[in-house]
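Down below are the structures I want you to see.
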Structure P
Amino acid sequence: MADFPKVALNLVFIKPDVIVQVAQRAEALGFESVWMGEHVALPHGDGWWKGYPGLPVEVRDAPEGEALMTFRPENLWLDPLTTFAHLAAATTTLRFGVGIFLLPLRNPVLLGRTLATLDVLSNGRIDLGVGIGWSKAEYDHTENDWRMRGRRMDESIACLRALFDPRDDFPEYHGKIFDVPRIGFLPKPKQDPFPIHVGGYGDAAVRRAASVGNGYYGSVALMPAVRQALKDAGREGEAFEFTATLPMQDDAAANLEGLRDYARKGVDRAIVAPWRRHTPIGIEAIDLLEDYARQIQLAPN
């Protein structure tokens, strides 16, 4: 087992005017990838945070929950795929991960075209982490049925797999929601298989990750359950990655130990945000990034 997992950078709170510089510096410092989550249409108003699975169960629907949120509806939510197309042109080795992409909000054929294009133009540097989300309002605002989110998720993954099959230039997919007759679908993504990481905190996420995912993005506490589910599905020997966010600590020794602890637990990729703040950050992010890289003795490229 490696002493460290791969170290990735969370770009969510980076201001748009410096995001290229931050990504380029991360690449030079030896970060394996940069990751961005997304929210399409979080509501503004009382109770917007209700149901967020990252909160302790006892405050998910309570007024105290809002103060514990690490993001807000008014944060700068750049579209991750558009952002990664921009960054791919300015970098050479850095990978780009979406964590988490609200897959059930999309049509898989339209999304498949975008993902295949992005993977080809980036020379195979894309990781897609998918989830169903937690805010019903985002489904309402994009004219999607909240009650169908799980079924749409399963069919969307299956449809993307069919579209991306490198052995079939004229793929088709027939489900209960999406029905796609034979269509021309080229180019295919450069990566085969195209990496889809399933994110989430519950039993359904564990099941999906183990049955159809190339990785799991989420809770370290659930990773043993994912491993058991992989074994039960007969996929124990297949390539599979575990990705999790790592909270920042006050000193270098604590940050080093945090990475080593993740490695001991079998985490393959740790996503960090060295600025330890949840508001937009500008060019000062580079100094914090460099300091963190020194703390963990990250090998520069």
Structure Q
Amino acid sequence: MQWLATTESLIAILLGLATIVAAIYKLYKKDKTLSPDIDAPTIVSRFIEVFENHGVHRNQIPRFFGHGLTLADVQDDNKLLSKLTEDMLYSVCKKFAIRREWLDGAEAQIYTFHDFYKKPSKALEFIESLKADNPDDELIGVLIAPEESKYRAEAIVIIQETIGYVGDKSIYRYHLCNNWLFSYWKPRAYLAAFVAMAWKNNIYIHGIYKPKEFIDELASGEKLLGWQGDDIYIFGHIDWYPEDMALDPDIYLNGVDKESNNHGLVAGLQLWLKLHDLGYMDTEFEDARNKFEAELNRIKL
């Protein structure tokens, strides 16, 4: 009977240990629930960050944004949280062209992407709507192209739109237009058309070159733009003129992958001519088409 008593003792010890482990795990889970990561952003901190990153100081939010907010409301996070309504959150997303999912803290992607690859009519609709919605304030852009021509290296266009002022300082919002593989002939043609349509609508886009990694970070949509009120020239001043892609075949084909038997060059020029004839390369320079056609004939010889 002694072995039975020993066995019962061992079982009791094991049950006791199991109870202790379960209690510790329960306390651990409770602690994790009640003690979230103190660095995790809240909707209030992101609300403030959006304004301040665009050059609107926390104390200036009530007069710039309105919606019944007072100076006292923005001094304390808890008080501000109690004041934030669905209408306010919708309005701040619309005002700065950011995604509500990011503002809520649910997702990392801040911006909605505008992808006009193979969609020139949608691109024109987008450009014309920007001008129609904001006819009096400045719209400019930057085309950031990769420093090295690689097939998978993307270019990105950022359109900057003036949406108001704090004193004499302009406040902007930004529109990201991506999915332009820069050395592939097909995206190059649609990118050239986008720049030409923007130019015709008085949205002037300057060109700069940056490393692929720099562009990839922007193209992820997870970098909050604004630069505390500085404009897009913070990226750099003009390295090249993207509108020349609609005027000069040498600029248009610069860095395009030739592919076998010059297929990339031939197909790129043919698509340029097709888009021109559809009205998407209209720069009001009548001899541009003749230059591109002459270059196509030269390469095909």
Original post:
Taking mean projected area of the Cα convex hull in nm² from the coordinates of each of P, Q, which one would give 25.4?
Top reply: Q
Original post:
If relative contact order in percent (Cα under 8 Å, 6 or more apart) is computed to be 17, which of P, Q is the source?
Top reply: Q
Original post:
For which of P, Q does helix-only ellipticity at 222 nm (-39500 (n - 2.57) for each DSSP H run of 4 or more, over all residues; to 500), calculated from the coordinates, equal -14500?
Top reply: Q
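Bear in mind that the values in this text are calculations on the coordinates, not laboratory data. Please read all numbers here as calculations on a predicted model, not as lab measurements.
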